[in-house]
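Derivation of every value follows stated rules applied to the coordinates shown; laboratory data play no part. As the structure is a computational prediction, the values presented were derived from the model and not from experiment. Cβ atoms are built from the backbone, for glycine too; each structure is taken alone.
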Structure I
Amino acid sequence: MYIPTDRVLTRNTVFCLLMFILVSPLWGQNNEQRYSHLQPDTQISGSVPLSKEGGGYKTFTFEVKPNTFAVRLSLSDVPADLDLYIKHNEEIQSYEFVDAYSDSQDYNEVLFLSSLSDPPLKEGLYYLDVMYPRESLPFHKWNRLQEIPFKLELTTISVGRHTRLKPDTAVEGTLLPKDGMAKTYSIEIPEELTKLRIDLFDTKADLDLLVGYEQPVLTRENADYLQEGLIGRESIVLDGSEDEPELPSGTYYITVFDAVSDARAEEFSLQVSFQSEPPERLLAIPRFPRSDDELFQALLSTVEVIGEAGRGSGCLVSKGGLLLTNWHVLRGLDGAPSEDIYIAASFSQKTPPQELFKAELIDYDEKTDLALLQIKSGRYDQPLPRDYEFPFYTLADTGLLQLGQPLSFIGYPSDGGSGSRVTVSLTRGIISGFDQGAEDFLIKTDAVLTFGNSGGAAINAYYELVGLPTFTMGEKNSPMGFIRPVSEIPSEWIEQITRRRNF
């Protein structure tokens, strides 16, 4: 994890200005004696001394024991902006190279780190800097501060108890921030068993699975099995297909965790079965509701598209499940298309979408950054119900577009929620201009578009699909959005969409 390079200058400047340490009677003692050592679950009071030009820091140490799963460092009663930086097993020499940090505008910073976060919490000694980053003295109640008082608390979360599971019996659970967003279960595996299936479902978050044999494992490195995708309905299937004809008997420990967010509690269901097929209860595919409300139909026609390397949005364009998205949403880390493509749909404006379908890539065009998909099955490869119908968009005539016309944008931006999965979002803007190149054509807009909007819908006042938001350019706070219009869709794709629109 990195921070801006100006932190390096601030740290070095402050270090030089605080050379009074040289004459301290503690100079020459080891680091553990020179720095205040934090004790778990105890709040202490302290202050950051400031130089005349601003800037200052105070260093602490704390120990992570072998059974510690997570730590939370919390500042309180702070009258000015303080930040938190930590580094494992060595003093902080540069704020550009630390293991974790919290540097928001909030005075009362909170830094959370677990053995499943990135980077992970490790056993051993940590150095913590409580740092004032600004190069001017802060004001508090009309007075300039010469030091910034604070209260600091180190909270530790140890490996907790586990819940026993019974085969073919679903259990409901909740991940809590105070528990580090992880919960562990165990199940006994009898001798000569050849199949084991673990299913995680009924969740609105991006949760993952970790399995350890004979002892709880709360790190990725020591896991026997790990399922860590970008969806919430995860599964681990052990049936001999991975050159493991027989599972060792004994106790298996299953940890459900959220590595993305610790902002709120997340519910889920978990079931273990001694078979390779998914439980019957997971195979039902709900039908899309019908409505005369054109906006609601547009929301239903916009789905979330999930590849192996990221998420984006997509637009259904036929009753049979054809959909458009951006190629970069499906591009894998190796540059090839993702092998598994999941489609999540939302029937409610207030809850994240459910991963209900899998799609196959029909074609893609790197030049226009467009891709055409076909929904082929349910999430678990089960066939779609008979006469299943998808809502879909009608393509607009982009030759009628004019500067200043209003547009609405529907999609699943990654910053559109506080949890690890987001609900559908709608933003509005205007056509700000056009970008006509030698070989392509783009529409410019002032609408707020962020990562995750890619492949979603740009629609006109008649709820027709004008194009797909593809990228942004410009300053971070006021970027210009660029839309790939439907007129740029390859002609052979248009023929397929037109031919298959109503079936």
Structure II
Amino acid sequence: MSGIGIRFKKLSATLLSLSAILSLLLLPAPAAHATPFAYITNNGSNNVSVIDTATNTVTATVAVGPNPTGVAVHPAGTRVYVANQSSNTVSVIDTASNTVTATVAVGTFPTGVAVNPAGTRVYVTNQAANTVSVLDTATNTVIATVAVGQNPVGVAVNPAGTRVYVANQSGNTVSVLDTPNNTVAATVTVGANPAGVVVNPTGTRVYVTNYSSNSVSVLDTASNAVTATVAVGTHPVGVAVDPTGTRAYVANQSGNTVSVLNTASNTVIVAVTVGAFPVGVAVNTSGTRVYVTNYSSNTVSVIDTASNTVTTTVAVGNSPSAFGLFIGGLPQTVVAVEYYYADWNFYFETAFPDEIAALDGGAFGGVFRRTGQTFMVWPQTNPSASPTCRFFSTAFAPKSSHFYTPFAFECAIVKTEPAWQFEAIAFYIQLAGLDGLCSGGTVPLYRLYNDGMGGAPNHRYTTSLTILNQMVAAGWIFEGNGDTKVFACVPQ
């Protein structure tokens, strides 16, 4: 990035884009998205139940290897990876046909599975081998084997894809893997017999269930230190975080409950009774439902997050585990439309359909006109995308502006400024890799800053390299990777 933090300090309340009149617009709800599926590994019947989360019915059953436990869905929703404990393999399910298209040999007693946000790597914990197998998703082959702690179980990847967190059950530690090198970068001591692990959407916190301590350790990813320990139910196993990062859900195996944690205060706000011996837990992409696998009841409990009550119970196979992020399917993409206010020389982008309809209908005198430029975004969270914060400020009266950022640190800084009001998560986009490049299925998004020309700051966002060069020639400053100029990545 090109000095965003410095520029913010200099202008006191800069970082913006748009006009005061839009402050009168109500923020609509995000657009609808494609309904994902839940993939439930049935450890006792050697298959996977596929649940349509729109109807909460089982629509398919897929035979896999013996004693499937861990499961993870590819960010694009096209593949599901299942760890078969008794055959030392991973089954690869094609979600279009619900058939196994590949079986990959890994280490001994594979248990946990996680896919990186780019969808290029799968990480499998081999519990009896004290290793993690790294799979290439293009070839379905193991390209690396990383030694970790004793009896690794849970595994999770951060949103940037740069770190993998492994819960070592018998070592009472979490191994932090550096993904570019496939090496252990740090080892963090947690509670007794850690099992489940999950990273929050901004990548700043990791939540680890400690089976024998009846607690959850909260890790700060910047320092790799435990900053809080939260008492939960008896024998916690699975853990999941909602799309906003404000709630964590913990499956307490021997308590037949799910603890709901407030992540701001690190306190349990309620315990929800579910079926017998809950193991796996996952939140749907809209954050409205939590799915819990009940190992001894052969069911899945569906919790309504608004009321924290079980609203549906779905019968599945024998001994359902679904240990991992078992709900997936890429949310439907929507169009972000660019508008231009000629008198102010201001650009504005929005993906909210109500806002688009109002502006296209001539609201506020029709001063904002489409430029013809658009780009695609995700309206809901998914494993490969970052929430984009939207702010509003009147600090430059008579002009006022909106500002968008998908960077957690930048969002946090702007939230501390009194001149700025946090409005909503505008949409979801993907952060570029460390090399400044975008992963497959996405294209570069560029961000330009007007350097305060015209008396007020303004930003423009575009996928056009031609427009980028034109704006730079006109005195605008690009804000992105120094080599590629890429600010972020958006779906094709």
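Figures for the structure shown
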item: Given 1.00 for Rg/Rh (Cα atoms, Kirkwood Rh), for residues 89-128 alone, calculated: source structure among I, II; result: II
item: Given 23.0, 69 for Rg and Dmax of the Cα atoms in Å, calculated: source structure among I, II; result: II
item: Of the structures I, II, the one that 4.0 was derived from, the read-out being distance in nm of label points 7 Å out along Cα→Cβ at positions 161 and 369; result: II
item: Entry that produces 3.1 once distance in nm of label points 7 Å out along Cα→Cβ at positions 313 and 425 is calculated, selected from I, II; result: II
item: Structure (I, II) behind the derived value 16.6 of Kirkwood radius over Cα pairs in Å, for residues 57-256 alone; result: II
item: Of the structures I, II, the one that 13.4 was derived from, the read-out being mean count of other Cβ atoms within 10 Å over residues 305-312; result: II
item: Structures I, II, by Rg/Rh (Cα atoms, Kirkwood Rh), for residues 265-320 alone: label with the highest value; result: I
